[in-house]
Structure P
Amino acid sequence: MVKLVEVIKSLSGYQLGEVYINPEHVVAMRQDNRMVSVMKEGLLPEGLNSAQGFTKLYVDRGHAGIDITVVGDIRHIKEKLGINAKTLLKG
């Protein structure tokens with residue numbers, strides 16, 4: 001499990017929280033440009049760097065999946081999840 005910072009939308013706006021992700025369940029990732037716009041509008045919590053990137057993770061949950069927006073550009077998130085690591089396939 002890898003700890004990341006998630007952007008959570010609530011009735012009162014946006015907040016940040018911790019989320020633990022199993023990298024083996026991530027099926028897709030993409031840059032979340034919508035959150036960059038939200039940050040420029042001043043709707044995200046204080047303290048984020050104005051050059052901060054965001055990544056949307058698509059996580060498999062069996063029959064359905066969930067999508068989670070996390071703080072960090074896609075390259076940084078790939079590193080943190082170990083997706084760039086080479087693996088040896090057995091077979």
Structure Q
Amino acid sequence: MRTTIDAAGRLVIPKEIRQQAGLFPGATVDVRVTDDRVEIVLVVPEAKLVDEGDLLVLHVDDPSLQMPWDIVDRVREELARHQMGS
């Protein structure tokens with residue numbers, strides 16, 4: 001799929017490719033050059049649920065990063081399973 005870079009140096013990534021790569025508005029990405037390629041890699045915070053006494057707490061390694069919706073959905077599912085098991 002071809003696209004162009006505008007005069008300000010911006011590149012529009014086609015919607016189909018953004019969806020396949022899990023890129024979303026506000027996402028943090030790493031951009032680097034490897035050999036003759038430009039790589040764009042989604043930065044996803046590490047997240048896990050931890051029992052802390054009577055609470056189930058979400059720990060995120062970098063709270064400044066936006067959480068992708070698939071992770072939010074996974075956490076909601078884990079919380080629902082945890083609540084059913086209580």
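Could you figure out which one of P, Q the value -8500 for helix-only ellipticity at 222 nm (-39500 (n - 2.57) for each DSSP H run of 4 or more, over all residues; to 500) was computed from?
Q
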Worksheet item: Given that relative contact order in percent (Cα under 8 Å, 6 or more apart), derived from a single structure, equals 18, which label among P, Q identifies that structure?
Response: Q
Item to complete: Given a value of 1.81 for Cα Rg over 2.2 N^0.38 Å, for residues 19-58 alone, point me to the structure among P, Q it was derived from.
Response: Q
Discussion item. As an exercise: P(r) over Cα pairs in 10 Å bins from 0, in percent, calculated from one structure in P, Q, equals 15, 47, 28, 7, 2, 0. Which structure is it?
Written reply: P
Fill in: Which of P, Q leads on FRET efficiency 1/(1 + (r/R0)^6) of positions 35 and 75 (r between Cβ atoms, R0 = 25 Å, to 0.05), largest value
P
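Quick note: the coordinates plus some simple rules give every number you see, no bench work behind them. Predicted model only: the values in this text are computed from it and were never measured. Cβ atoms are built from the backbone, for glycine too; each structure is taken alone.
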